[in-house]
Structure I
Amino acid sequence: MSGERGFTLIELTIAVTLFTIGILGLLSVLAGITRLLAQGDRIATASFYAQERLETVRNTTCAGLISGSQTRGGIYDLIWSVTPMFGGNAQRVQVVVTYPSRPGATRADTLSTSVSCIL
């Protein structure tokens, strides 16, 4: 019976253990990728809301520019401030978007632009 082919119980146990370790490693990488994709989506959405606010400001007359705040999408808090520049000939507009980046933490992104008030 010494010529029989096959796997011993020890070889099979080692193979299953290595396979399990590999699968667990792959699952942890997939979980990390999922978190990064979700974070990227939140950052892109925050950027969209900030740019949308800046476009609204650019289409407003200088006399109508005021600071304010707004909540979008339930988790994105936008705060924009308008500051006169160059003796009132321009306005600096800054938009800060705050949103949760991961459980228990928040992130704030800032976009700013200048609006000319000279006609």
Structure II
Amino acid sequence: MSHKVALVAFNGEPMCFVHVLLNALDMQAQGYDVKVIIEGSATRTATSLNEPSAQFHKVYQQVKDSGLIDCVCKACSVKMEALTGIEAQGLPLCGEMVGHPSLARYIDAGYTIITF
């Protein structure tokens, strides 16, 4: 049986956010079907970690290169003034639930949701 996990990053505090990234890479390496959803203040962190000088840039880049970022909240990106940075990275924006990603679609697809 394949494990399906959706890791939702709400908290933009870098040490919390990096644990989402590390868990995503670890789960992928173990054969899990894993998706990262970036919400709340984590949208701003996703923009700052795109800078090569950022402390956790390399692990963030690994997650992006692995295609693990499934969705970035459009409404939160706007509110956190991160939309331009998210769009510049070419990350997928979602907003089917009043501007936010619907977690129900992940549940319906069989994913276990873990929030950080």
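Rule-based calculations on the coordinates, nothing more; no lab input. Predicted, not measured: the structure shown is a model, and the values here were computed from it. Cβ atoms are built from the backbone, for glycine too; each structure is taken alone.
Comparing I, II, where is distance in nm of label points 7 Å out along Cα→Cβ at positions 4 and 108 highest? Intermediate results must be reported in sequence, preceding the final value.
Numbers: I: 7.3; II: 1.2.
Comparing I, II by distance in nm of label points 7 Å out along Cα→Cβ at positions 4 and 108, the maximum is at I.
Please state which of the structures I, II yields 10.6 when mean count of other Cβ atoms within 10 Å over residues 12-19 is computed from it.
Working: I: 10.6; II: 16.5.
Derived from I, not from the others.
Comparing FRET efficiency 1/(1 + (r/R0)^6) of positions 20 and 92 (r between Cβ atoms, R0 = 41 Å, to 0.05) across I, II, which structure shows the greatest value?
On the way: I: 0.10; II: 1.00.
For this comparison of FRET efficiency 1/(1 + (r/R0)^6) of positions 20 and 92 (r between Cβ atoms, R0 = 41 Å, to 0.05), the top structure is II.
Compare relative contact order in percent (Cα under 8 Å, 6 or more apart) across structures I, II and report the one with the greatest value. Please report the intermediate quantities before stating the final value.
Working: I: 19; II: 32.
Structure II gives the largest value of relative contact order in percent (Cα under 8 Å, 6 or more apart) among I, II.
For mean count of other Cβ atoms within 10 Å over residues 28-35, find whichever of I, II sits highest and give me its label. Before the final figure, lay out the partial values.
Numbers: I: 10.1; II: 15.0.
Structure II gives the largest value of mean count of other Cβ atoms within 10 Å over residues 28-35 among I, II.
Given 13.1, 40 as the derived value for Rg and Dmax of the Cα atoms in Å, which of the supplied structures I, II does it correspond to? Write down the numbers at each step before the final one.
Details: I: 27.6, 100; II: 13.1, 40.
This value belongs to structure II.
For structures I, II, which has the highest computed value of distance in nm of label points 7 Å out along Cα→Cβ at positions 36 and 84? Intermediate results must be reported in sequence, preceding the final value.
Values: I: 4.9; II: 2.3.
By distance in nm of label points 7 Å out along Cα→Cβ at positions 36 and 84, the leading structure of I, II is I.
Consider the structures I, II: one of them gives -15500 for helix-only ellipticity at 222 nm (-39500 (n - 2.57) for each DSSP H run of 4 or more, over all residues; to 500) as calculated from the coordinates. Say which. It would help to have the intermediate numbers written out before the result.
Numbers: I: -15500; II: -12000.
It traces back to I.
When mean count of other Cβ atoms within 10 Å over residues 44-51 is compared over structures I, II, which one is greatest? Can you show the working numbers first?
Numbers: I: 17.0; II: 20.9.
Once mean count of other Cβ atoms within 10 Å over residues 44-51 is tallied for I, II, the winner is II.
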